[in-house]
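See the structures that follow.
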Structure I
Amino acid sequence: MKQLTICAVLVIAAIALPLLIGNNPYLIGILITLLMMATLASAWNIVGGYAGQFSFGHAAYFGAGAYTTMILLSLFNTNPLVGMAAGIGVACLIALVTGSIVFRLRGHYFALASIAVAEIVRLTVLNLGFTGGAQGILLTDVPFFGLDLNSKSPFYYGMLLTLVVTLGITAYLRKSKTGYYLQAIREDQDAAASLGINVALYKNRALLLSAVLTSIAGSIYALYIRFIDTSAVLDLRLSIEIILTTIIGGVGTLWGPLLGAVLLVPLAEVLRSNLLGDTLFRLGVVSESSPVGIFLKDGLAHGHVLVYGIITVLCILYLPKGILGLFRRGK
């Protein structure tokens with residue numbers, strides 16, 4: 001009951017947040033990115049955290065939702081919800097093919113195979129004519145029941161709803177029979193199989209559910225950006241960022257992915273906007289012409305992935321259960 005109350009308060013606060021910050025487009029954009037990364041990390045956590053299958057190919061499902069929605073809109077001017085549903089179907093198809101192949105492998109072989117599948121999807125999209133190839137797809141107008149999609153608020157609330165649904169599914173799953181089976185598979189596949197658990201079936205179920213949620217986030221992101229290409233929605237870097245967000249927050253936990261996104265997305269924005277360097281320059285702590293100043297101005301703005309990596313290494317060494325594990329240890 002206490003957890004439900006906390007969740008309700010958090011959701012109400014999230015709903016009211018755009019009004020509290022005055023619908024500032026820049027801040028709303030950061031919040032949309034935060035909600036998206038929290039959704040993607042939570043979706044990946046189903047298969048990577050609870051089932052213990054570290055997939056490096058989730059960009060394929062994100063791209064499936066994004067590309068399918070944009071292609072149907074650009075070619076047939078379909079309703080975005082139809083495009084989203086079609087994107088789910090494509091993501092499920094990719095997940096079924098992927099699961100039938102890569103789940104025969106374990107450990108680093110599985111990780112490498114998932115990367116290979118994602119790269120096959122990316123190269124296929126890159127070389128198909130109706131996908132826009134290297135130029136991508138650009139939309140100038142998105143019809144959607146008369147809503148003003150030039151505002152960022154609909155995408156904020158759409159991504160918030162997707163995150164709430166993802167967390168709700170995860171909360172239900174981890175206390176269900178399927179959730180216990182997935183955790184048993186994570187701990188020891190052979191032991192789980194010896195107890196009569198259909199390992200392949202439950203791993204594929206986890207992957208399908210994860211792919212569906214990831215695809216929905218991809219569709220909303222595509223409608224929000226209105227321009228996509230393979231480097232934006234099918235890049236391996238996206239898969240890595242999803243995994244790092246989950247690991248740093250707390251893999252195999254309900255709130256870990258959200259905590260990781262809350263910490264890393266603002267950090268990435270601070271680095272990209274060079275806010276840290278500008279602040280130090282303004283205070284006179286560092287000179288712009290000094291080696292440190294040059295690094296802060298030219299290097300650090302593109303180094304958010306490097307910073308993610310450093311934080312991940314520190315978490316693995318000192319916080320193997322993520323930052324959420326630190327709070328639990330404190331209790």
Structure II
Amino acid sequence: MQLSMENIGRLREMLAVPSKIVVVAHTNPDGDAVGSSLAWREMLLRMGHEVTCVVPNKYPYFLDWMPGIENIVIFKTDTEGRARRAVEQADMIFCLDFNTLSRLEILSDTIAANTSARRILIDHHLSPGEEFDLVFSHPEMSSTSFLVYSIIEAMEGTDAISADVAASLYVGMMTDTGNFSFSTLTPALYRAVAVLAEKGIDIPQIHNNVYNAYTEGRARLFGYAINRKMEIIHDGQVAYMSLLENEMRRFGFQQGDSEGFVNYALTIKKMKMSAMFLAHRKFIRVSLRSRGDVDVNVFARKYFDGGGHRNAAGGKSYVSMEETIEHFRRSVEEFAREGGIR
């Protein structure tokens with residue numbers, strides 16, 4: 001993977017003068033969105049910029065320990081209007097870990113309204129939008145955090161990476177690769193991890209903070225979802241789970257509690273594709289995972305107006321859960337007939 005040195009040069013020019021900057025990540029921010037944003041925020045602060053980090057809604061509670069996370073402004077609950085003012089006054093807006101402004105949902109219009117700020121995309125999803133002034137789009141990279149690491153390395157060198165930045169970047173790299181078990185695991189990624197380890201981060205503790213810090217309710221919800229809600233179709237090659245709002249409330253659901261549920265079915269030997277349907281007030285969020293050559297990015301784009309990566313994608317449904325599941329089942333059979341599942 002090679003970064004465009006022309007783009008690095010343009011970015012260096014943009015950052016040459018102290019500016020007001022907003023760093024924004026996608027709705028339902030995960031470890032990669034939060035990790036890359038916090039790391040990039042600290043680097044920009046050290047360059048002398050005024051930086052506000054904004055997310056549309058709350059990040060998962062098991063990320064509460066991350067260094068600097070108290071500085072993230074949550075747009076949905078920002079009663080003081082800090083996020084809106086920061087966006088309105090921004091000279092630059094860095095968009096991390098999403099490919100188009102629509103992924104910001106409730107924050108999209110606020111970002112789009114500032115037409116004078118330069119927008120810089122740093123992302124690893126397919127098909128970046130056209131609303132950006134400078135684009136670092138690298139779908140071949142395993143995480144946006146790895147991309148941020150690569151940009152820092154190219155601009156400042158790895159000596160500029162502090163222990164806090166290293167911890168944030170490691171969280172993003174770890175979570176977006178399923179603890180380094182998914183595809184796009186390259187020698188360059190492991191060399192980056194080695195550099196982060198040299199900064200003194202406590203890797204076992206970071207793993208423990210993220211993966212062993214759930215609530216009892218989450219553990220019971222997981223058991224309920226697997227035992228009561230997992231259905232297997234298409235000759236044992238496709239699985240799906242669904243959770244309604246009242247089911248989640250029964251177990252004291254918090255943002256992030258369903259993290260990883262969709263991956264579990266792929267531990268079954270024959271399984272090639274897994275789906276998770278989570279009911280929200282106005283829509284159903286669809287999460288898709290696969291292994292091998294089953295391209296859930298194509299599936300999500302075709303059937304759920306979504307997208308993502310080959311083996312991890314998502315979308316939305318605006319009909320009932322029953323209708324959504326029926327649509328999914330029909331779509332799986334059509335997708336298989338067209339060669340999408342072999």
Structure III
Amino acid sequence: MSEGWHEERDLLLHKRISDLGLRIEGSALEPMIQRLYAELDEAGLQFKPPIYLTDEWGCPEGVPVIGVPFYLAKPELSRIERELAENLETAEESMMYLRHEAGHAFNYAYVLYESEEWHHVFGPYSRPYLEDYRPNPFSRDFVRHIAGWYAQKHPDEDFAETFAVWLTPGSDWRLRYAGTGAQRKLEYVDRVLQEIGSKPPKVRPTRRDMPVEEMTYTVGDYYERRREPRMEIPAQWFDGDLRQLFDESGELAAPLLRRHRLDFVDEVSYWTGVQPGVVRSLVDHLLARVEALDLRIAGDATQTIVSFTAMVTTLAYNYLHHATFQPER
């Protein structure tokens with residue numbers, strides 16, 4: 001990190017977010033929002049959900065507006081997000097989130113979730129909203145869009161994800177989900193949105209949750225609040241498995257694995273549905289043990305990466321179903 005950037009980052013971390021003068025206009029978000037609105041036009045939907053800067057992606061329950069993270073409105077803040085949170089959205093991921101939140105906005109704008117047909121297709125809207133849920137990665141009753149098999153979290157999320165897939169240009173959803181339970185949901189969205197596309201919304205966007213103008217805490221405070229608790233994993237719990245996977249002679253394994261650290265976290269979290277913070281704790285623990293044990297690559301480096309990924313995936317899947325990386329014996 002250059003000294004100049006270190007000083008600039010330190011200044012930004014100590015500034016109140018409300019004092020940064022952040023705007024969507026002129027930022028990298030503006031063309032993305034224009035793209036979303038163009039997709040809605042192409043789909044025949046006249047309503048354009050208002051979009052504002054806030055602390056995270058979201059749509060306040062019952063209110064057809066879309067909140068996007070403030071750090072996407074300024075390159076320097078995006079760089080801080082990449083360095084401190086390690087999960088800065090790409091432009092394409094941001095579009096996926098925009099389409100998802102647009103699904104919530106249309107659900108709320110036309111109060112679709114109150115109809116009996118909606119309940120029959122997606123489930124009861126009143127179902128408890130659980131942060132910790134156990135998705136079935138291979139269920140064909142739900143679409144696959146953003147990471148974590150998010151459609152399985154709640155009926156409201158199921159609708160938003162289905163809407164996003166339906167809206168995405170080139171998704172070819174009729175072919176991709178032919179003969180599945182998800183197809184019925186997509187056909188519902190297709191039919192209902194054609195019916196309401198030219199109608200004004202029943203609910204107007206009347207409020208915003210935590211707009212940047214009200215975020216009077218500092219950028220540093222924001223990241224302190226988001227700090228993920230580290231999971232405590234017994235130091236030698238997986239040493240025997242790691243020794244089987246690696247060797248005691250050859251090229252050191254830790255440098256190779258660390259170059260792919262974020263790839264391990266992203267891919268395993270995506271395919272298992274386990275929260276990225278949990279997977280990150282596991283990967284960091286395993287990398288630390290590989291380094292401490294001075295383990296080395298036994299043969300082909302590509303095969304080593306594949307085997308390590310398989311190990312992390314298995315442990316994450318155990319966590320998903322047993323709330324621990326190893327089920328009790």
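Only the coordinates and a few stated rules stand behind these numbers; no lab work does. None of the values given here were measured: they were computed from a predicted structure. Cβ atoms are built from the backbone, for glycine too; each structure is taken alone.
Looking just at FRET efficiency 1/(1 + (r/R0)^6) of positions 124 and 212 (r between Cβ atoms, R0 = 30 Å, to 0.05), which of the labels I, II, III belongs to the structure with the highest value?
I
Just checking, which of I, II, III has the largest value of distance in nm of label points 7 Å out along Cα→Cβ at positions 12 and 92?
I
Of the structures labelled I, II, III, which one yields -15500 when helix-only ellipticity at 222 nm (-39500 (n - 2.57) for each DSSP H run of 4 or more, over all residues; to 500) is computed from its coordinates?
It was calculated from structure III.
Quick check: 4.6 is what I get for distance in nm of label points 7 Å out along Cα→Cβ at positions 60 and 260, calculated from one of I, II, III. Which structure matches? Working shown, then result.
On the way: I: 2.0; II: 0.7; III: 4.6.
Structure of origin is III.
Looking just at relative contact order in percent (Cα under 8 Å, 6 or more apart), which of the labels I, II, III belongs to the structure with the highest value?
For this comparison of relative contact order in percent (Cα under 8 Å, 6 or more apart), the top structure is I.
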